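Listed below are the structures to be examined.
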Structure P
Amino acid sequence: MAAPDLSGVSRLLRLAAPSIPGVNQLPGVKKVPSTTFEPITLTGAPAAADSRLVAQYAAVCGFPRKDTLPLTFPHLAAFVLHMEIMASPAYAWPAMGGVHTENTITQHRAIALDEVLTTSVTVAAPRPHPKGRVLDFVSTVTSSRDAGNGGDEVVWEEVSTYLVRGRGTEDAASSSLDLGAAPDGTAQWNLPGDLGRRYGRVSGDINPIHLYPVTAKALGFKRQIAHGMWTKARCMAAIENRIPDAVKVSVAFKTPVFLPGTVAFGLEGERIDLRFGLTSPKDGAPHLVGRATAL
């Protein structure tokens with residue numbers, strides 16, 4: 001798992017190009033809708049995690065320093081492949097404007113810092129949604145630590161669901177997850193205005209909606225918003241001593257968290273089945289709803 005390209009500029013330009021009038025008609029840039037779907041798979045090169053990047057990620061997300069990877073850290077390598085797929089001419093939808101609505105991570109065991117990992121991502125066929133269609137980016141991380149005992153071991157899996165807005169299907173399911181309501185917030189977290197820039201530097205996700213008020217306003221937001229995967233990571237950091245190493249954690253991203261801002265964290269349940277969430281301290285509106293269950 002090599003460190004992501006922290007500049008991210010060339011990737012961002014390629015992602016934005018299909019949304020720029022004129023440019024979006026150029027060969028190799030134009031997105032061509034299709035009535036058929038061909039699965040797209042990308043696999044990264046085997047690599048161990050960069051220990052400095054892990055430390056930086058742990059610091060910005062609130063994880064303690066340990067000799068194993070934070071539960072959400074492998075998403076960074078998967079996200080690079082997500083972006084490469086979305087920038088590909090074979091991907092029929094513009095990346096800009098896609099909304100990350102749900103995320104499920106299944107960790108089969110704790111992953112040591114020095115393990116050599118290989119990340120692979122496949123895009124599943126689109127599903128109907130009331131506001132358009134959704135696509136699942138299915139990621140698999142394997143470890144070669146025990147390769148001599150029968151091959152690489154699947155240690156981590158993820159399903160990231162993105163909504164592509166458009167003509168929807170009224171009677172389609174709006175979610176594939178049954179997470180219930182967010183628990184009442186009992187702890188408040190004050191989030192600084194530069195949080196999106198700090199997380200962007202370690203994650204490689206430098207979408208303008210997360211950076212500055214002016215860049216977020218250009219894309220329709222009143223000011224910059226926190227990354228959805230930061231909110232999930234911060235929740236996991238808050239409960240990492242309460243969940244087992246082998247765990248499945250699902251979240252639904254409900255409403256944006258504007259920066260700077262304050263969120264309320266709530267938690268209920270037991271070690272084998274915890275429900276958690278982030279809500280607005282002002283009116284209780286949910287930002288994130290999640291559930292962690294032991295495997």
Structure Q
Amino acid sequence: MDELTITDQTGRIDKVIAENFDDVTRSQAQKWLASGHAQVNGVAVQPKYKVKPGDVITITRPEPVPLETVAQDIPIDVVYEDDQVIVVNKPQGMVVHPAPGHPDGTLVNAILGHTKLTGINDVLRPGIVHRIDKDTSGLLMVAKTAVAQASLSAQLKAKTNTRVYLAIVHGNIKEDSGTIDAPIGRDFKDRKKHAVVAGGRHAVTHFKVLERFGDYTLVQCQLETGRTHQIRVHMAYIHHPVAGDPLYGPKRTLPNKGQFLHAQTLGFVHPTTGEYLEFKVDPPTIFQKTLADLRAGIDKTRVIR
């Protein structure tokens with residue numbers, strides 16, 4: 001059960017819930033208020049109810065309806081595999097795990113069609129310990145056993161993994177390197193987006209300039225934390241959004257079906273051998289072709305949305 005005591009918050013109850021619970025949208029809050037899963041002082045109220053200081057909002061989250069995750073014969077680019085872990089190079093456009101709107105055709109469906117996972121009870125995200133966005137390409141580690149899942153998850157929590165991305169961003173970054181230390185949470189103005197917000201979750205991204213092209217810059221970004229859309233939000237925050245980003249970037253940008261963001265390097269300690277493993281993959285063809293055009297001084301920007 002989640003609980004919030006009203007202090008200085010004002011306005012409709014559905015709006016207050018959406019603004020104060022990071023993973024709850026306003027429409028979801030309205031549904032929970034109607035079903036009684038969200039209450040004020042132990043009593044069901046309408047979404048239009050105006051909160052008052054001292055009100056106690058309680059949310060009892062309904063049990064999620066599990067999606068059936070089935071094995072599918074979908075080709076995947078396996079970079080490394082043994083009896084504990086599998087490292088894949090996820091293509092741009094592939095969703096990592098089933099979710100509403102994406103019941104199948106995901107990386108998880110492909111993994112289940114490729115290999116057997118043992119001792120992992122998560123039916124929706126079996127073996128998944130971290131994610132990359134649908135329209136981000138690159139390396140992802142997947143646990144094949146419960147032991148591996150516990151170890152990889154612990155490494156992520158302890159921030160001992162290596163996760164390095166390549167990104168083409170808008171503008172000419174003057175600094176050769178830098179660190180963006182800014183908390184990330186749900187964007188209060190647009191619940192589909194995340195933003196740097198007071199009270200957000202701690203988020204740190206280190207960046208290094210690799211090449212400058214005048215209107216664009218190629219950067220290397222290393223994650224210290226792993227918040228939702230972290231690199232995309234942080235680069236937009238310093239006014240250098242990732243090129244092609246449909247959420248955080250401008251409409252006039254480099255043509256692509258998603259953001260120019262690629263998980264290039266991934267390192268972790270093997271769950272059972274203790275050996276440090278590190279993998280690196282080149283960005284997809286469209287990324288490399290765009291870099292070649294930028295190096296040649298070819299301007300191919302256009303309005304793509």
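We did not get these values from a lab; they are worked out from the coordinates using the rules stated. Quick caveat, the model's predicted, so the values are computed rather than measured. Cβ atoms are built from the backbone, for glycine too; each structure is taken alone.
Say we calculate percent of Cα pairs over 24 Å apart for every structure; which of P, Q gives the highest result? If you can, show how the numbers build up before the last one.
Numbers: P: 52; Q: 60.
Greatest value across P, Q: structure Q.
Supply the structure label, taken from P, Q, corresponding to FRET efficiency 1/(1 + (r/R0)^6) of positions 40 and 224 (r between Cβ atoms, R0 = 35 Å, to 0.05) with the calculated value 0.70. Walk me through the numbers before you get to the answer.
Numbers: P: 0.70; Q: 0.35.
It was calculated from structure P.
Who wins on relative contact order in percent (Cα under 8 Å, 6 or more apart) among P, Q, i.e. which is largest?
Details: P: 19; Q: 14.
By relative contact order in percent (Cα under 8 Å, 6 or more apart), the leading structure of P, Q is P.
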